[in-house]
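Please treat every number below as a calculation from the coordinates, not as lab data. Keep in mind that this is a model prediction, so the values were computed, not measured. Cβ atoms are built from the backbone, for glycine too; each structure is taken alone.
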Structure I
Amino acid sequence: MYPVTTLILAINLIVFLADLLLDGRLTIEGVFYQHPDFSKYGLFEPWRYVTSIVLHAGWDHLLFNCFSILVFAPPLERLVGHFRYFILYLLAGIAGNALSAIVHAGSVYLSVGASGAIYGIFGAFLYLAVFRKADLDEGSRKTIYSMLIFGLIYSLILPNINIWAHVGGAIAGLAIMGIWVKTNLAKKLQMHNQNS
């Protein structure tokens with residue numbers, strides 16, 4: 001069972017459907033929105049770093065992100081545990097929004113979607129693929145490399161893609177996994193490999 005992954009998928013779908021019923025009011029209230037004149041518009045609203053993670057711009061955006069979560073999140077949730085996985089997902093999403101805010105400082109900017117959090121999953125697996133090769137088989141490592149290359153190309157060629165959320169999320173996921181591996185999670189990974 002993957003309760004956190006299931007919960008994230010359910011929240012994404014419920015929020016999207018509710019937003020449709022409310023004519024986009026949830027998006028207006030929760031979108032990650034930045035304006036150069038924060039004091040005039042009163043737009044420093046920190047909850048948007050989180051709420052924008054569960055909002056999506058359309059069915060295609062929602063389905064693509066949910067598919068990515070469905071494919072890549074369960075192995076990570078199983079590997080690191082439910083709570084750690086939730087923390088990584090949330091912090092990666094916030095980090096993606098934070099990097100976007102830094103890069104787009106001084107400009108009007110909108111962003112929604114779970115991509116930063118999803119790239120946090122990729123970043124966590126990238127850490128394992130590069131620094132803990134014994135924890136992933138060769139096929140899994142190749143899949144991670146392929147997904148990151150595909151994601152980078154996808155981010156560069158398609159319009160309206162928040163590449164900085166992807167980069168920020170991936171860096172956060174890689175860093176968080178690195179911290180965990182350097183601490184007591186390394187023992188859990190060794191036990192997981194022995195039981196596999």
Structure II
Amino acid sequence: MPPRVVVLAGINGAGKTTASRELLADTLRIPTFVNADVIARGLNGLNPEGQAVRAGRIMLAQLHDLAARREDFAFETTLAARTYAGWLASLRAAGYEVYLYYYWLWAPELAIARVAERVQSGGHFVPDDTIRQRYSRSVQNFFDLYRPLADLWEVYDNTHGSRRLIAFGSIDEELIVDETVWHAFQRSCRRD
């Protein structure tokens with residue numbers, strides 16, 4: 001069986017970390033989950049936001065180390081940047097299977113509210129403007145950069161706190177489960 005890399009994607013507050021617990025351990029049996037937020041809290045539990053850049057570097061080093069050892073692993077990202085596209089393409093070329101799970105919310109305001117709740121519970125803060133900027137860019141990058149690299153992809157509507165599959169597919173196949181929500185997901189993408 002080829003090694004697998006699992007990408008848990010979606011805007012801040014979409015529920016990636018929460019979904020990872022069941023998906024990675026129970027469903028996919030992926031032993032290693034690399035999360036920059038957890039790394040940042042480990043570096044400075046009182047000010048994890050101040051450790052974001054350092055945590056990101058540590059995360060990248062861990063990801064590259066796992067890939068060099070050809071291990072199965074997972075990580076989470078907003079997909080708001082192109083950071084991982086080239087690297088995932090090279091992993092595929094080296095025999096990795098890429099699984100992409102995207103958790104979507106109907107509006108950036110919901111993400112902002114969820115992040116605020118997380119902060120009240122001791123979680124890390126993300127500025128409202130950053131969330132708004134990332135929201136449509138994340139969906140755009142899903143379509144333009146990351147979905148074409150995925151051997152398997154699934155998109156969930158996580159607006160109401162319980163994941164609801166809206167579409168899934170592979171590199172050359174797309175199956176829509178909920179047309180209405182899928183079209184709303186597509187429209188939430190900004191085409192620059």
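Comparing distance in nm of label points 7 Å out along Cα→Cβ at positions 120 and 152 across I, II, which structure shows the greatest value?
Biggest value here belongs to II.
State the single structure among I, II that was used to calculate FRET efficiency 1/(1 + (r/R0)^6) of positions 72 and 160 (r between Cβ atoms, R0 = 25 Å, to 0.05), giving 0.65.
This figure was derived from I.
Among the shown structures I, II, from which was the value -12000 of helix-only ellipticity at 222 nm (-39500 (n - 2.57) for each DSSP H run of 4 or more, over all residues; to 500) calculated?
This value belongs to structure II.
Hey, distance in nm of label points 7 Å out along Cα→Cβ at positions 8 and 136 derived from one of I, II reads 2.8; which structure?
It traces back to II.
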